[in-house]
Structure I
Amino acid sequence: MSEFVTFTNEFGHTIEMSREDYQKKVIPHNLDMYWDQKEKLRDFAMELVKEQFHEQAAIAADRLLELYGPIESALIFRAVVHMQAREFERAKTILNDCLERFPASGTACTNLAKIYAYEGEEDKAFEILNTGLHKDPNQENGLNMYVESFLQNGKREELRTRLEALSVKEGAWRPQLHLARLALTETDLLNAMKWYTIAIEGAKDRFEVVMTVTGELGQAGYVYQLIQICEKFWTPQFPYPYAGFNYANALLATDQKERAIAMLRNMQDHLPDNYKPMVDHFLARVPGALEAEEAAKQKVEAGNHAGDQTEKKSWWKFWK
């Protein structure tokens, strides 16, 4: 654990402070400021959990339960704070209460499974984790635990079978993502692309999955397949630029510099203002990009000028 905490204050300034000073000066101030603002308090409480301020996170979690009432997310967050403080029995009590109130909560099952795994009850942990994934097959943490447990035990084919069973659940898309990854590690590119495509098509937040898929294909060196995914699913209206940067890198790797530049500038027009400078920084690191962009502009301007001259000449001939 770092002896310092880096955070953004209410004025948008990034500050680094010792844990002791942060605990004495910032935490009490923020808890007081956000006490009746449940969304801001929730975000701050998550920061407290991340930085492992257990006691203060517990205060925030209790207040969130007061503000939200015993809804699923508030109960699970309170249990997670107990888990981080190693108060496992108290966490179990809350998670079991959550499951009584919300029987379809796969996330509650996953957190219960984490506790039992930590306590060495592997069979019980797996049973609860499996139950949770059949309730909600798109849990990222749950699926990561699930996949890792099979791979560590060398049960690759059983994992594939179980993921395929999860993939037919209504609304499932994340199991397909893991099936694609399995295929990619086996250099089975045909099946990898099949499962990647199904995962993207099934996801609600498609832009996030496209970002993930293009990143994985790029890291594996499959740039033509990355371009294929982007041509089908990427749009310049995505709220974040990262999939676009993956797309641009693939175009650059296949000697399509002008196309990459045009795509990035189109994307830049649609990005929120805080992301727009990232496109300029990206292009500044591409050798010859600025010169190529200037040459492309001059070419367009020359073409427009020639078109104007032709139009003027035709007009004069018409009226002569």
Structure II
Amino acid sequence: MRSLLRPFLIALLLLAAIVAPIGQGNYITYVLTSWLIFSIASMGLNLTLGYAGQISLAQASFMAIGAYTTALLTLAGWHWMAALVPALLLCFVIGLVLGYPALRVKGHFLAFVTLAFNTLVFLVLRNEDWLTGGNYGLVGMPRPDFGFFSTMKQHNFYYFTLAITIVAAAIMWWIVRSPWGRAFKALRENPIRAESLGVDTRRITLLAFAIGSAYGGLAGALVTPLVQFIEPGSFAVAHSFRILLMVVVGGAGFFFGPFLGAGVVILLPEMLRFTEGYYLIIYAALVILMLVFTPKGLIGVWDLLRNRLFGKAQIRADVKQEPTLK
């Protein structure tokens, strides 16, 4: 039963994502598109933090690098797909370099290093106006046109983003279930034991930062044509904390956690708009309650319900393997 449950839920979620914007206006479609984009950014941070156990508060800065690189190239006449390649490569390389401090410092020290990097990127974007437009930002970036399919309409851009999200999720699914994924988890649980078992912890740490940063760059590259205007404030430190909240609320270290977390952070405030001036208070209170009662995030709630409904696999005491004495 459990083996059939996961494919059924994936198909159900995919169907819901396909029909969600049907009959909706441009604003609701824009919000749904934002949910997909931030799910991609959260997937990257979930790999770095949830699977590899490396704290990063710089995901918004990689969104900025991907967004500005794509914006500058598309304004220069490049097609969005062509501009995406150097944007992802740049984020991958910079993420690789940012991973080096993780080889020396851990915990809150690493968090401060990545936080400083995010601040540095923000200051560069704000002050180097000859390149980035400074506080005025960049405007007028075109949406990708494939001839037979144009993304100028909001609904078309949503399905374009959905297709990219599915591809990005499929690649992440393969990564976390590959030998790399097992190495990431071993690094998170016990770096010393992982190294003693032959895991190259230096390479795996750098790889976690690089791949996670590339996902942040992909999300930023999608922001550029979505809003067709970017400025430094859109990628400040507060947005890195926002992405961190998505990972924690959804469930760090769980594949579907970023989608749930992004849904809570992006969609829940919109659902509470009917409360007028109280919606932020209610939203904050709900998030606090979730973090208090479900430390594993929303995925933890699902695990509890699944174990209640289908039972938890247990090993009989009489067949447990006893430790051998030497």
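Nothing in this text is a laboratory measurement; each read-out follows from the coordinates by a stated rule. Model, not experiment: these values are computed from the prediction. Cβ atoms are built from the backbone, for glycine too; each structure is taken alone.
A value of 0.70 was computed for FRET efficiency 1/(1 + (r/R0)^6) of positions 15 and 295 (r between Cβ atoms, R0 = 35 Å, to 0.05); which of I, II is the source structure?
II
Once relative contact order in percent (Cα under 8 Å, 6 or more apart) is calculated for all of I, II, which comes out largest?
When relative contact order in percent (Cα under 8 Å, 6 or more apart) is computed for each of I, II, structure II gives the biggest number.
For the read-out volume of the Cα convex hull per residue in Å³, a value of 221 was computed from one structure; give its label from I, II.
The value was obtained from structure I.
Where is percent of Cα pairs over 24 Å apart, for residues 87-182 alone largest, in which of I, II?
II
Which one of I, II has mean count of other Cβ atoms within 10 Å over residues 63-70, as calculated from the coordinates, equal to 15.0?
The correct label is I.
Given a value of -21500 for helix-only ellipticity at 222 nm (-39500 (n - 2.57) for each DSSP H run of 4 or more, over all residues; to 500), point me to the structure among I, II it was derived from.
II
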